[in-house]
Structure P
Amino acid sequence: MEFGTMHSWRLTEEEAVQLQQELARQVITEDGLTDVKYVAGVDVAYSKHSDKLIAAVVILEADSLKVAESVVVEDHVKFPYIPGLFSFRELPPVIQAFQQIKTPPQLIVCDGQGLAHPRRFGLASHLGVLLDLPTIGCGKTRLLGEFEEPGTDRGAMSPLIDHGEVIGSVLRTQDGIKPIFVSVGHKISLATACDWILKLAQRYRLPETTRQADQLVNRVLGGI
């Protein structure tokens, strides 16, 4: 894949926060999807024994959910662990992986947050704005916000609210299983994002995009 000029990743904490605030204004929360044939899953894992991290991008066929392509990039941590700024640690190798992808996706699902972020600019939003592609944040855990437990049936959901603003949905993807936290990344509405997560999570709690990317990074980490 080819895309435009990236901003610098060599930033202080203050510069990173300022950049988030600036780029957050570019986030589009309306549907901009067209003819989705391929969906990308993104995940990053860290070595317990060194400063290495592994980023994976897995491309699935949207209809069959079969893996069409995958790319793994091994890198070293270059940005400190600062809550709310994970994208500055994880996106450089993710971007490198996308640069090697030969099957461009029309939608990206990230294992992380989009608007459900203190500055409304989590990793999914950051990646979506940089690549100018529709993205969904799909987190296993809540970063912030309050919610009421959704119903126990698959498809049940409740709003995730922060200071009176709906920042995502708490979505039950399987009957009686813990819900996940879905938020807009970029160029997609919250309702459409939830529809896609349900489509991608046909058998398991997590969408197949996340499952495949997670399995890939862990296989590679196990070999390091």
Structure Q
Amino acid sequence: MQPAAPVAVLFQGDSITDAGRDRARPGHLGHGYAALVAAALPGRPAVLNRGVAGDRITDLRDRWAADTLAHRPQLLSLLVGVNDTWRRYDSGLPSPADAWEDEYRALLARTHAHCAPRLVLVEPFLVPVTPEQWAWREDLDPRIHAVRRLATEHDALLLAADGLLNQAARTAGHPTLITTDGVHPTPLGHRLLADAWLHLVTGSGGSGSGDGDGGSGDGGAA
């Protein structure tokens, strides 16, 4: 089998990135921030979305070779972490932050050794919509700090999504205007992520006409 041709940009992560993409269509980008970014990138380079709803860091590890390394991306954008927190609270499945950071670091090391792409690391985020979700910060905040450390270690671009979306919720007047359930972005939330990503990577905001019409709607896993 011939190796896949390198892609310019690969989006990787959980359902926030997946955003309802059609797995039967390898080039389908979903209906979220990845699609909005792709529609606005100058020159319309080759873009792939390999986000998978529900993934935790160990799920990414298990599919990293096939879904990331095989595509030899020139730029890799990665958002993961909220499911590692969520599963602690809804399923009693803890994911210690130090071990999580080690897994994340190992993925980046494998990637550098294979194809050394430019990296965009997106902070996991939570915009609490229920009082109970404020308790999740204890588990999620160390993961956010880990991503910031890893961005420094790997000279990656850092998209500080947690502060961005929480401030947007304050400005909009209610968190459900930004995320449907604290985790999955609304159309406005996806647009904010896309615009921040484009500003970070290209120096401009988004003006594309992509079909970013909301989150995955899976109601229980990001």
Structure R
Amino acid sequence: MTAAQDPGPPLQQETDQPKRKSERATEQLLNAAIAVFGERGFEAATVSEVARRCGMTSGAVYARWPNKRELFLAVVEYTSAQRMLLLIKQAEAAADDKLGMLGANLLTETRDDTRNLWIEACVSASRDPSVHPTVSGCMELEAGDLTEIVEDGKASGVIDPALSTDAIVFLCQSLGLGTYLALRVQSPERPQLSGDDWSAVVERLITAVAPRS
């Protein structure tokens, strides 16, 4: 058997399988917790419901997180990383295109669970000092990613270097949180906003931060 055909040490493969299975289970629990916390809020959500949605027992949750609060904080961090995943995947895109994708993605219905969870996280952080550091830390990491995008935009000439990077980043984050909240409380009688109409407005906002000709 050649080196290329060698399947590797059997013991290592056997050791990796339980680890991968555990990682998959952890991800399943986190995704279920996003939905449960987003739907019910922190106080009403239960560990047993999170586990039940994955076909697991509460013990699977407690084996990873000591209590519901630690699970919630882990979910907030996990959700924060997922929110910026779109931009990370588009590493070669121009800064204005990335901002446009970020804005258009605010209306994506497939992100409802994430949107609801993040609103719950912000509300909990405003009320509970023990939650605030995790949420503010996630916001700071997101601000760092947005700062890189804005600075790249300034360097490439698509964003006016005279404008404050901090102000643009603050606008982006405020627009994101405000959009999430508005969608959550919007009356069902209100006409549904067209994705094309929203994209046109986002594009106009991005144009507004371009250098003046």
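Every number here is computed from the coordinates shown, using simple stated rules; none is lab data. Keep in mind the model is a prediction, meaning the values are calculated, not measured.
Can you spot which of P, Q, R the value -24000 was calculated from, given it is helix-only ellipticity at 222 nm (-39500 (n - 2.57) for each DSSP H run of 4 or more, over all residues; to 500)? This figure was derived from R. Out of P, Q, R, which structure matches 51, 39, 34 when Cα extents along the principal axes in Å is calculated? Going label by label, the one that fits is Q.
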